[in-house]
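What follows is a group of structures, each given as structure tokens.
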Structure P
Amino acid sequence: MTQTNVPLVDLSHQQKQINDVIREGFDRVIAESSFIMGPQVDEFEEAWAAYCGVPFAMGVGNGTDAIEIALRAAGVGPGHEVILPANTFVATAGAVERAGARIVLADCDEDFLLNPADVAQRVTSRTRAVIGVHLYGQTAPMESLQAAVPDGVVIVEDLAQAQGATRNGVRAGALGHVAATSFYPGKNLGAYGDAGAVMSTVEHFADRARRLRNHGGTVRYEHLEVGFNSRLDTLQAVVLNAKLALLEQWNGQRREAAARYQQLLGGLDGIGLPRVVIGNEHVFHLYVVRVPVRDRVVRELNAAGIGAGVHYPSPVHLLPAYAHLRHQRGAFPVAELLAGEIMSLPMYPGITIGQQEQVAAVLRKVLER
């Protein structure tokens, strides 16, 4: 059999299922010229809130804006500290600084999730919020994070990588006071460009988020405060409505693929497979394994046509942009250890058994060398 390349992400399987619905939806928006905040945006916000199990959802322009708006809506600003994991995408940290607050990093555990015990050690009188990042497809231990901080500290979710995941039967987005997500195209629920949303169980947080995304007001030419231009456009809402109807099906396919990897790679020496934390239902946005000499393994996999990648190669405190935090190497030992070993294998709805067998066969050869 001729060997073919296996990409890290392939959106074509999803695209084929929604093409007709998308075309019809786009035609309607174009005919109505309702490009900004059209009725499809309201439709998506209502459906997304119901899916997450929260009373309020507000579409915004992208995931980074979503985190910043969520923080500001919860009253986070200058003089406050926000605790977040050292192992997260840089946008989480950037949004905190954009909101005017001070970044306080904490270490993760070996399941890649924010460690509540370390969070508790970093609380001060200025701590206003904790961001639990639901990394790679499963939720952070939100109830333990809540218990690690005093009453009044806002619990924020960053669920960009865990749309549809649950913890103890509660869906991501409904586990804290306010939540943010990205609908970047490669996410489990992705748009055709940048898009995001803020969700909340607290009405006055939702009201303020709704104002902040639209120049500080919800009525035309009535601006109650300084806000942003960060609205979910109607064409993206069409895409998200179409994809949301299939999200559970696609997440199920991701879980099936993850189970298949567990079988194919389970007896392989030199590799650490992902674990599902008790109480969590994982949606495997990424299938992240741990391997020694990771960079060599990724290079050899890529050379053999296997689309392996790294999410993320450096903790926040070791990025040049955050040198001002003044953390030295060794400050967050678990995050640093994982950053040198993690590797993402191809994972997407529609990945075939044959493709996964090919990934496993090539990885086995690479690790045996």
Structure Q
Amino acid sequence: MKIAIIGSRGYPYVYSGYETFVTELVERLIPKGIEVTVYCHKNLFKEHPAEVNGVKLVYINTIQRKTMAQLVHSVQSMWHAVRQDYDVILAVNSANGPFGLISRIFRKKTCINVDGLEWLRPKWKGLGGKYFYFASWLSTKLYDVIITDSDEMGKYYVKEFNTPSTVIAYGANIRHSKQPELIQKWDLEKDSYYLIVGRLIPDNNADTIVREFIKSNSKKKLCIVGDVPYKDEFALNIKKYQEQDERVFFTGYIYNQDVLAELYHNCYMYFHGHEFGGTNPTLLKALAYGCGIMALDTVFSREVLLNGKHGKYFSKEDGNLKQLIDDVEKDPGIIAQFKEISRERITTHYTWEKITNQYIDLFESMTNKK
């Protein structure tokens, strides 16, 4: 069986959830005898080998404008892919919805992983949000199979677009602490801090979390990992909180995955404020790394955390999270219980091996090939 993947930045290139997904998936498909080709942004790679780790690679040029680079790359990738002998073309990102018209004309089997509710995110307000909504709707009309990454996202697509989907979640790899001394550079010890990991954008709600933490009676620190790769007023305003409260500090981006892992392993609790995604990679990572979790109360968080079995929920209501922080510090046994069973949620439902097998089942059902 021959599979092509378009819509990511390429392989091997870990930048965001899409690239991590592609890496984890293709490196498990290859040993199972499936031929995989990944379409890559040529300008992001210094070298352009035709194959890496058994994965075939096609490099496509694109423009250098941030908002249009991926779309231009994807349409060229789809045009190239439909003229090859692939059995299935897998697209990631609902923004690539319109390009299903090309594969439909050429009668190629296609599926698309639509990800989250991009049109609701503040960063895409206006024309961008309208495009994402239109592209997501068009995905349901032009692709053979729609893939959503959670049951709740699947329900949303039925309600909004009257289209059922194949639900295949994201995955995570179990990990345990190996070098706790790596966090000492910030004068941190185990359980001495809360943790936020993510881009400093409005729909991740770091501003709400920091404000509520400052109002709490906690003697612990709050470590915020992440930033945005551009000058942004929202991010700049959040960073000002460290001037108001010595408990709050920002690390910026952390590219060393061992250091980042130790911050997860040793935190008292992990705050998850992501609002519009389905199965969120950072939330799964927090479970896989053994964290106690406080998550924004969304249907997506409730699905992953089994309605409170694997974490607590907070709202954006003034004072809600502040009270929750004060309560859990009075009863640390609650946190210890969450940490003890956190990895169970991954091993039973979110392993990459399970996700890979589900994709293989999908490809086989689309092609009648084993």
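Match the computed value 13.1 of Kirkwood radius over Cα pairs in Å, for residues 224-263 alone to one of the structures P, Q, and report its label. Could the numbers behind the result be given before it?
Numbers: P: 13.1; Q: 11.3.
Structure P accounts for this read-out.
Each of the structures P, Q was assessed by mean count of other Cβ atoms within 10 Å over residues 32-39; the largest value belongs to Q.
Largest in FRET efficiency 1/(1 + (r/R0)^6) of positions 208 and 280 (r between Cβ atoms, R0 = 30 Å, to 0.05) among the labelled structures P, Q is structure Q. Source structure of the calculated read-out (FRET efficiency 1/(1 + (r/R0)^6) of positions 104 and 128 (r between Cβ atoms, R0 = 30 Å, to 0.05), 0.75) within P, Q: Q. Set P, Q, criterion FRET efficiency 1/(1 + (r/R0)^6) of positions 96 and 248 (r between Cβ atoms, R0 = 35 Å, to 0.05): the highest-scoring structure is P. A value of 15 was computed for relative contact order in percent (Cα under 8 Å, 6 or more apart); which of P, Q is the source structure? Only structure Q yields this read-out.
Set P, Q, criterion mean projected area of the Cα convex hull in nm², for residues 72-151 alone: the highest-scoring structure is Q.
Read the figures in this text as sums done on the coordinates, not as results from a lab. Please read all numbers here as calculations on a predicted model, not as lab measurements. Cβ atoms are built from the backbone, for glycine too; each structure is taken alone.
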